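Multiple structures are listed underneath, in structure tokens.
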Structure I
Amino acid sequence: NNLQPHKLFKTSKAEDIQISRFYKKNKLRIACLASLKDISCRMYSSLEESIQGFSKNINYFFGNSYFIALLFWLLTSFGFIPFIINGDVLLLFVYIFIILITRILISLISNQSLKNNLKYIVHQQYTLGRIILKSFQDKRNSELTWKGRKI
């Protein structure tokens with residue numbers, strides 16, 4: 001069987017996800033190996049390159065909805081503000097607890113340093129906002145290029 005899924009899905013915005021679905025549809029086994037320390041990948045060599053790369057498929061994770069992507073970003077970046085304004089200390093602590101638990105789980109699953117994950121939380125949220133904005137601009141201007149090809 002001479003499958004060449006990268007050729008089949010080279011115009012897809014989320015090539016890896018499409019390939020996984022293709023494999024499942026054809027009853028081929030796949031696995032997500034994010035938590036194995038023996039496997040690593042460095043897809044991008046700079047922040048700007050990674051913003052370009054992730055902007056091509058960020059909406060795929062939010063049902064192709066910029067509204068939901070933006071809502072997620074706003075809630076995870078600024079969701080604490082209403083609790084501070086209202087003086088609701090209990091809900092503020094619940095919000096912070098949920099953010100901390102999420103960061104702990106992400107760090108464990110992806111073998112990332114929890115200390116660094118927490119240290120860079122503001123920068124990560126800022127970058128996520130940039131990725132969502134870039135994705136929206138690229139779609140509006142029909143300028144999405146990936147690995148030298150228009151998609």
Structure II
Amino acid sequence: MRRVHLALGLLAFGIFVHADWTLLILHTNDVHSQLDNLAKMATLVEEIRAQVPDLVFLHAGDQFLGTLYFTVHKGLADAEVLNLLSVSAMALGNHEFDEGPSGLSRFADNVRFPLLCANCDVSREPLLSGKIKPYTVLEVAGEKVGVIGVI
């Protein structure tokens with residue numbers, strides 16, 4: 001019940017706050033290693049970033065599985081492409097766990113953005129401990145933006 005009151009209080013507070021800036025959020029999810037399609041996405045992201053350099057690009061998970069790219073490279077090609085896209089943060093989807101802790105750990109070691117899952121407790125899994133965060137705080141145009149990941 002305290003959480004509901006806190007959420008309502010924050011919502012009410014937000015009504016009275018005036019922002020002097022605009023936050024643009026780009027989002028993708030359920031890509032399932034369709035790396036060929038990410039070339040089109042990269043073009044769109046570059047065009048938008050040219051107009052709005054301070055944006056947030058979020059991935060809501062399920063990057064893994066679905067193509068020969070994943071079968072052969074086990075997420076490493078995905079990590080490289082997502083790094084090139086300058087993803088700001090990524091929430092884990094259920095398919096990020098399909099290769100077990102070692103597959104997700106390898107992916108986590110190769111991305112340059114935070115992996116998020118607030119409702120995943122990986123603290124007792126040595127391969128994942130410290131690699132998955134419940135949230136991150138990004139700085140965008142001098143403003144702090146909180147991002148939470150849930151599966």
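FYI, it's all coordinate maths here, none of it is from the lab. The shown structure was predicted, so the numbers you read here are calculated from the model rather than taken from an experiment. Cβ atoms are built from the backbone, for glycine too; each structure is taken alone.
A few notes on this one:
- Source structure of the calculated read-out (helix-only ellipticity at 222 nm (-39500 (n - 2.57) for each DSSP H run of 4 or more, over all residues; to 500), -11500) within I, II: II.
- Set I, II, criterion distance in nm of label points 7 Å out along Cα→Cβ at positions 38 and 126: the highest-scoring structure is I.
- Between structures I, II, the calculation of percent of Cα pairs over 22 Å apart, for residues 22-101 alone yields its largest number for I.
- Origin of the derived value 2.4 (distance in nm of label points 7 Å out along Cα→Cβ at positions 46 and 78; candidates I, II): II
- Structures compared: I, II; top value of FRET efficiency 1/(1 + (r/R0)^6) of positions 62 and 142 (r between Cβ atoms, R0 = 25 Å, to 0.05), i.e. the largest, recorded for I.
- Structure (I, II) behind the derived value 3.0 of distance in nm of label points 7 Å out along Cα→Cβ at positions 86 and 110: I
- Ranking I, II by volume of the Cα convex hull per residue in Å³, the structure that comes out highest: I
- Read-out percent of Cα pairs over 17 Å apart, for residues 94-133 alone, computed value 17, structure in I, II: II
- When distance in nm of label points 7 Å out along Cα→Cβ at positions 30 and 70 is calculated for each of I, II, the greatest value falls to I.
- Origin of the value 29, where relative contact order in percent (Cα under 8 Å, 6 or more apart) was derived from one of I, II: I
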